[in-house]
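Following this line, the structures themselves.
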Structure 1
Amino acid sequence: MKVGYRAAAGIAVLAMAVAACGGGGGDAKKPSAEQSQQAQQQMAETPAISINPVPYDQVKDGGTLTLAVGQWPSQWNPNHVDGNQRDTAVMLDTVLPQMMVADENATFTPNPDFLTDAKVDTSSGKQVVTWTINDKATWSDGTPITWKDVEAMWTANSGKNKKYKPASTDGWDRIESVTKGDSDKVAVMTFAKNYPDWQGLLSRSPQLIPAATNGDPEKYEKDYLQKIPVTAGPFKVEKIDEATKTLTVVRDDKWWGKKAKLDKIIFRTIETPAASVNAFANGELDAVEIPPGSPADLKRAKEVPNVDIRKALSPNWRHITVNNQAEFLKDKSVRHAVAYAINRDVITQSDLKDMDWPLQTLGNHVFMNNHKGYVDNSGDLGKYNPEKAKQLLDAAGWKQEGEYRKKDGKEFALSFVVPAGVPYAKTEGELTQAMLKEVGIKLTIRPVPDDKFFTDFIIKGDFDLVPFSWIGTPLPISALPQIYKTGSESNFPKGSDPALDAAIDETVGEMDPAKAIEKANAADKLIWDLVHTIPLYQRPDIQATKKNLANLGPWGYKAPDWTQVGFTG
């Protein structure tokens, strides 16, 4: 599954994956120096974006694009923690504002369709951002998009009103006011604490929605439940079909920006990657994602006539989240033992084998392997060391009795929650199960319904260990409070460390980019020590598309422009 960071941070998304590769317990070797060098070279050769760029005037006018999503949402409010899923964000990109957009180099600029200017001023001693909204920008119900919509975003995401359930308060909790500027089309945002990643506040995930919804906790909860009542984008909703779990969007004739090339986009829910690849091979889809652990699907996709395999380095990563509040995992030394007992190299090699992707384990919770800020902060905890795990468990009072350890009459037994429709998640569980058994920990693999995996298990903390993917954004430092700070709705393992909280606050307020990277890496070392999340690898972003599909594929850091997506010839 995939989850992603939010707002300035990103999106929470659960992605389906498939086709397990085999792999034993903890007996595999660490990659050799030669293999590591090959992985680094392969990483360097993988592009940052792969979308078959075609100029707007060379894209055919008209046509229907059909795509698959892996998880159907019930909550379409992108601000809400239940709406913070990548598939939801992708669909909403077509119908809701993206105020600030990033290019493939992670550089943000105002989207002129929605913002004519966005500037920051610190001359008063406080950080003040002035957002100037396009005069033409209007909601589909005829209401102008104004500063009030920005103010309501702050109301919903600041964390002050506990009736709201934002996926992330990152950045919003540093604002002291949002006021009207020279006109209703100007929002003046004043920060109580500096926030260098301010550009991400009005980007995608969460996209902007009307003040009428965000300004009222009850409407925030209900207005976008199983519906998208108000839009503002190149497309509008034609139909949400709950029976078939399909969203159909069509060109919006009221759109004031550049006309979309496509007549229609259909998003179909197909819950397993294998089924999606089958649909692509049968001509039912125009593009399909090939997740990790799916070499058979990649092979099948390559055999489809007129296919184009597109791959890029995206800021997405796979990991195992460790419930810090679970009965047997509250003791940090025990979590350390679990980390030592898991061979990350084995799982990485199993998931990525035959995927045409670098076999490189990730050593950082903030920066990806190809990011300039990347440092391997995993230290000893990132190394497979079952003997050290046994020593820690002994010291914590967990004594080996037969196959498994016991303490105070209780057997050390953990659960590994996986989405039932994702075979490679099950394989990850089987590998982890064998590794933990070696040190005397019993692990039960617990399959749950795919559509409940996120909302009913991860969000509610009903797991001991759980694998999924975080989907990142061009502003990785901004993800720190969302995922790791005490009390965040998206701090799913409920990890808490006052020293880490202080380090996060210092990092996200650092205006010097070089110092911010240095501080982020210092915070990352504390995250490793907490054993909040065990990173595995930078997640492949591989898509199979029809050859004549233009301006669509692995976007990397770049914000998608749905007006340019279409077909050639």
Structure 2
Amino acid sequence: MSDLAALRAIMRLFFAGRRRALLSGIVLAALAFASGIALLGLAGWFITATAIAGASAASALAFDLFAPSAGIRFFALSRTATRYAERVVTHDATLAVLAALRERLFRGWAAAGAAGRLASRPTALLFRLTLDIDALDSLYLRVIVPAGAALIVTLGAAFVLALVDIRLGLGFALLVLTGGFAIPLWTARAARRLARRRAHALEVLRSRAVDLVAGQTELLMAGRLGTQRERLMQAEARLAQADDALNRIETRAGAALAILGWLVLALGVLAVAALSEAGSVEPAIAALVLLVVLTALDPFGLLRRGAVELERALIAARRLAPRLAEAVPGIAVNPPPAGLAVRLEGAEVRPEGAARPALSGLDLTVAAGERIGLVGASGAGKSTLIAALAGEVAATGGALEALPAAQLTQRTELFQDSLADNLRIAAPHADDAQLLAALAAAGLGEFLARLPEGLATRLGEGGLGLSGGQARRLALARLLLSDAPLWLLDEPTEGLDAVTADEVMGRLWARAAGRTVILATHLEREAAGVDRLAVLRDGRLERVVARGEPDFAGLLASLRAR
């Protein structure tokens, strides 16, 4: 996607939700600058006019002091009020828009297909949600608002000057608009390569910092902790070099704007002098004109930093626009015929980028309420089949139909949040009584009773504060809250001690009454409660053995005991 297309897509999203507030921010910024210019111009006129009026007693008595004084006070107060209002409105609107974009992006990445692709590059999501979304605030706060305010104020000042002399207004508008926007555009072009270097250095720095913090134990054991620190410092040094270079460009842009301001002022002095000599302008008005010209480039000064950061914002826009522009469709799993929970007919599943299908030619029907165990060597395709039935991986051939499912994966995913909110992921509207019942059914009732804050107890990152068995039972409680008719279990007790594992399985089977259960397992204790065992080998269904058939007991005994 080109820069312009990405920028248009992002701006459409920006203005779609908070258009009125965002436009109000631009107007308030223009009013703040206009009030400052009007304050200085009126004050200059007032001082000059007062000095002239004081030359004689008659003119001094006739001179009106009160109206200009009131105008000066008005513009002084309005400049402060509009500046404060502009900051409140623009920042509130920007933060709200960015929060909405962050949520939209997260929901897009949370879709089944996108989540699967992202698994190989987990840091990409972190950088998109943080660095890239945060970079977009520069587009509005440091580019659009200053540019819009500068355009409005310059045209307003040109109109005021045109009332004095049309040539003066037109020349002022042409010179200020051309130079005022040309310098930021040159700055943005000069900063483009360095901004890309800085963006890359920042991502490398954050990535290495995450690796250092998250993997410090492994790095220490491998004797690589010092090396990782050195790599982190090298990334920080490259970032500092890029920052220094960008700051120099911004400084040069400020100097160029200052030179342009002096040029505009010098030309203004010459123009006013010519008009005064011709008798077309009074001295007090001449002072007003010069002070207006003096402050003409103030709004353009805010564009310096925006021009330097524009490339970083464009990089973020190019990355995010395709993901944000349209909703990411989920993977649809069609329901099976009545009376069945799962129907597979020649089903094939080929993960994205895989050289060959992970599953092929699967034919299997599972009746509602039946319990099926998936067994086979590691890599046979058990977890892939579970993921396909859950809608996390799309079937690429044949028919794959299943009822709505709740999944208990091998990995227990817990979050740095309260116990209650970790459970409500499965049932957002569950009340406290339902949560307590699920925890009791999962064997965590006594544990919860010992917690002073109960359901409000906060967990650390990844469920820190719970033992492995407690974390697994919390995941089971989350499953028990689901009203899905199909439960998909992928090695639910792997890594648990025998006593805890037996307790988890006992409680799970007790609560599974009336539901269909499909269980991927290597363990005898997990498969002991199923009605049929389906053997997978190299992505194909080798055979299905029902309880009571001669091979069932032998197949069950061939599984690991613990």
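Coordinate-derived values only; no laboratory data. As the structure is a prediction and not an experimental result, all values here were calculated from the model. Cβ atoms are built from the backbone, for glycine too; each structure is taken alone.
Thinking of 1, 2, which structure, once distance in nm of label points 7 Å out along Cα→Cβ at positions 294 and 534 is computed, gives back 8.4?
Corresponding structure: 2.
Where is percent of Cα pairs over 45 Å apart largest, in which of 1, 2?
Greatest value across 1, 2: structure 2.
Can you say which of 1, 2 returns -7000 when helix-only ellipticity at 222 nm (-39500 (n - 2.57) for each DSSP H run of 4 or more, over all residues; to 500) is computed?
The correct label is 1.
Figure out for me which of the structures 1, 2 the number 30, 21, 15 belongs to, where semi-axes √(5λ) of the Cα gyration tensor in Å, for residues 374-541 alone was derived from the coordinates.
Considering all the candidates, the number was obtained from 1.
Could you tell me which structure in 1, 2 was used to calculate log10 I(q)/I(0) by the Debye sum over Cα atoms at q = 0.09, 0.15, 0.18 Å⁻¹, for residues 134-317 alone as -0.48, -0.87, -1.06?
2
Work out which structure the value 15 belongs to, where relative contact order in percent (Cα under 8 Å, 6 or more apart) was derived from one of 1, 2.
So the calculation was done on 2.
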